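Q: Next up, some structures in structure tokens.
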Structure 1
Amino acid sequence: MTAKPGRALHYVFKIGDRAKNAFFFRNILGMQVLRHEEFKEGCDAECNGPYDNRWSKTMVGYGPEQSHFVIELTYNYGVKSYEMGNDFGGITVHCKDILARAAQHSYPVGKQCESNVLTSPDGYKFYIVDVTPTVANPDPVQQVELHVTNLSASLQYWNELLGMKIVSETKESAWLNYGEKQAKLRLTHLTDPLDRAKAYGRIAFAIPASTQKPLFESVQNAGGTILKSLITLDTPGKASVTVIILADPDGHEICFVDEEGFSQLSQVEPDGNARLDKYIAKDPYQD
């Protein structure tokens with residue numbers, strides 16, 4: 001089917017130590033802080049998970065979210081770690097400098113099926129390919145991998161219901177996207193039972209506001225899981241956005257935000273890096 005209009009935005013990680021993560025994402029992966037926001041209470045869309053407490057959101061990436069797939073780091077005050085499941089596969093990054101920085105800082109590099117693997121302080125895997133991104137997709141973040149228990153059913157959901165284009169597929173994996181110059185979503189068959197545990201994340205996409213209600217109705221009519229339906233989220237001093245939160249057949253959370261509001265909300269903050277450091281300095285020391 002023809003892909004519906006959409007844009008891959010970010011993947012959400014829950015983190016337990018902001019200082020260690022800031023070092024990993026900035027000094028090892030080489031990402032920049034795009035914006036940092038502090039919140040006094042939990043998010044109505046559970047962006048920070050099922051926690052009704054003070055929390056922060058830090059967006060990091062290789063460029064503005066208008067043109068790059070980025071990472072959202074959510075930090076819940078008082079929560080030092082999260083149990084990892086097997087739902088998240090990893091993020092593939094094409095970059096010539098990461099392995100050199102890892103060596104410079106003596107950061108461990110693992111191997112998995114001949115791939116170089118860097119593991120974040122909380123256990124999230126990044127597959128590093130020591131090449132320069134192509135003109136076809138200049139963003140270093142090339143793909144996000146999620147594990148699924150029934151590849152056929154997952155493809156039907158992501159392709160036929162959500163309108164993502166199938167780029168390629170094998171017996172074990174399939175790759176989808178909403179556009180050629182976007183990070184791909186890789187769905188890989190998992191033979192073991194899927195466990196989202198406590199560290200489960202969320203993938204986000206932007207779609208035109210005019211298509212949010214039709215998408216909601218399509219998912220509803222198909223009997224799909226709707227976690228949050230067309231709610232408005234406010235960020236103090238910034239644009240409001242309307243979101244729909246869905247869950248695929250394996251429970252992977254998917255956020256669809258309106259493109260118009262999010263384009264305003266996601267502007268890069270010149271002081272984002274300094275603001276993150278300011279709050280890290282106030283965090284209690286962690287080993």
Structure 2
Amino acid sequence: MLHLLSGCMMNSRRNSRLGWCVALVASMLVGTACDNVATGDVTVTMSGGDGTQRGLPDTLFQDGWSVQFNRYLVSLGDFTLTSASGEVHTSDRHVLVDVQKGDIPLAELKGLPAGRWDVGFRVSPPEARTELADGQVSADDLAMMRERGFSYFVEGRAVKAGVGVLTFRMGFPVDALMKDCINGVDGTQGIVVPEASVAEAEVTIHAEHMFYDRLGTHKGVQLRFDAIAATAGSDGVITPEGLASQQLTDLRGRDGQELKDAQGQPVVYLPGAYDVRTLQEFITQSIVDQAHLNGGGVCTVVK
């Protein structure tokens with residue numbers, strides 16, 4: 001390469017072809033540098049963790065309920081990695097999965113330059129391009145969620161000693177871009193793609209967000225179900241329509257009276273800075289950020 005550059009310089013003195021020579025050498029240098037860039041791969045999976053798979057015990061709830069999910073459908077995709085220099089790699093795959101059934105492969109991104117990458121993805125209702133996870137979700141489920149604009153749909157049952165068993169079929173219309181995710185493993189930004197190896201990125205669903213009693217913070221929250229239970233119909237089924245009938249400023253029990261806790265105090269949900277008026281709207285907002293990176297890594301929400 002040095003010999004070529006020297007020849008170019010000597011030749012340029014004779015016939016003023018320096019610009020052409022420099023351009024040729026520069027292109028060869030760039031090509032050589034690109035050929036030597038260390039690369040690695042990224043595999044992306046999705047998990048509901050113990051919350052969706054084993055349920056939430058009564059010890060977690062302020063009002064003594066326990067919850068078990070039969071299905072926990074999530075619609076998401078467009079997993080994106082962005083380097084510090086602005087290089088972007090995206091998986092165009094958009095899928096509808098049931099994380100209650102276990103961990104699910106989402107995407108593979110291969111041949112990425114080794115180093116740190118920011119992570120992002122979008123939770124959004126099914127589209128025409130949305131794929132079904134094999135054997136987990138039906139075409140009818142996809143059609144229903146697409147028609148109603150749900151990106152989350154959950155089914156299961158709730159149990160409370162002395163009260164009985166209720167079932168629920170609840171859907172929530174979340175549409176949000178998650179970006180600049182923190183890695184739940186070590187608290188750093190995004191993930192590191194290792195040279196000649198594979199980095200693992202897991203989108204982890206935290207089901208407990210659905211039962212928070214305050215928005216805008218994880219501090220001081222209580223998990224509650226009494227207000228949700230009070231919306232069950234005469235058949236004992238909780239639906240989005242029932243949740244929408246429960247007004248946050250006037251929470252009622254199944255007897256139609258003011259909803260109170262075991263100590264006789266009014267049950268209160270704190271919406272913070274969010275303009276939500278019904279329990280359906282409150283839960284929808286609460287679960288907007290329940291998709292994390294590698295366990296507990298939170299992401300910035302962009303709607």
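No value in this document is a laboratory result; all are computed from the given coordinates. What you are looking at is a predicted structure, and each value in this text was computed from that prediction instead of being measured. Cβ atoms are built from the backbone, for glycine too; each structure is taken alone.
Q: Supply the structure label, taken from 1, 2, corresponding to P(r) over Cα pairs in 10 Å bins from 0, in percent, for residues 100-267 alone with the calculated value 7, 27, 30, 22, 10, 3, 0. Walk me through the numbers on the way to the answer.
A: Details: 1: 8, 31, 36, 20, 4, 0; 2: 7, 27, 30, 22, 10, 3, 0.
Going through each structure in turn, the value belongs to 2.
Q: Between 1, 2, which one scores greatest on mean count of other Cβ atoms within 10 Å over residues 92-99? Show your work: numbers first, answer last.
A: Working: 1: 18.6; 2: 21.2.
Sorting by mean count of other Cβ atoms within 10 Å over residues 92-99 in descending order puts 2 first.
Q: Right, here's the next one. Say we calculate Kirkwood radius over Cα pairs in Å for every structure; which of 1, 2 gives the highest result? It would help to have the intermediate numbers written out before the result.
A: Details: 1: 19.3; 2: 21.9.
Across 1, 2, Kirkwood radius over Cα pairs in Å peaks for 2.
Q: Determine which structure produced the value -6000 for helix-only ellipticity at 222 nm (-39500 (n - 2.57) for each DSSP H run of 4 or more, over all residues; to 500), calculated from the coordinates; the candidates are 1, 2. Present the calculation step by step, with values, prior to reporting the outcome.
A: Values: 1: -4000; 2: -6000.
Matching structure: 2.
Q: Name the one structure among 1, 2 that distance in nm of label points 7 Å out along Cα→Cβ at positions 44 and 212 of 1.0 was derived from. Could you put the intermediate results ahead of the total?
A: Working: 1: 1.0; 2: 2.3.
Checking each candidate, the match is 1.
Q: Can you spot which of 1, 2 the value 39 was calculated from, given it is percent of Cα pairs over 20 Å apart, for residues 76-155 alone? Write out the running numbers ahead of the final one.
A: Numbers: 1: 45; 2: 39.
Structure 2 accounts for this read-out.
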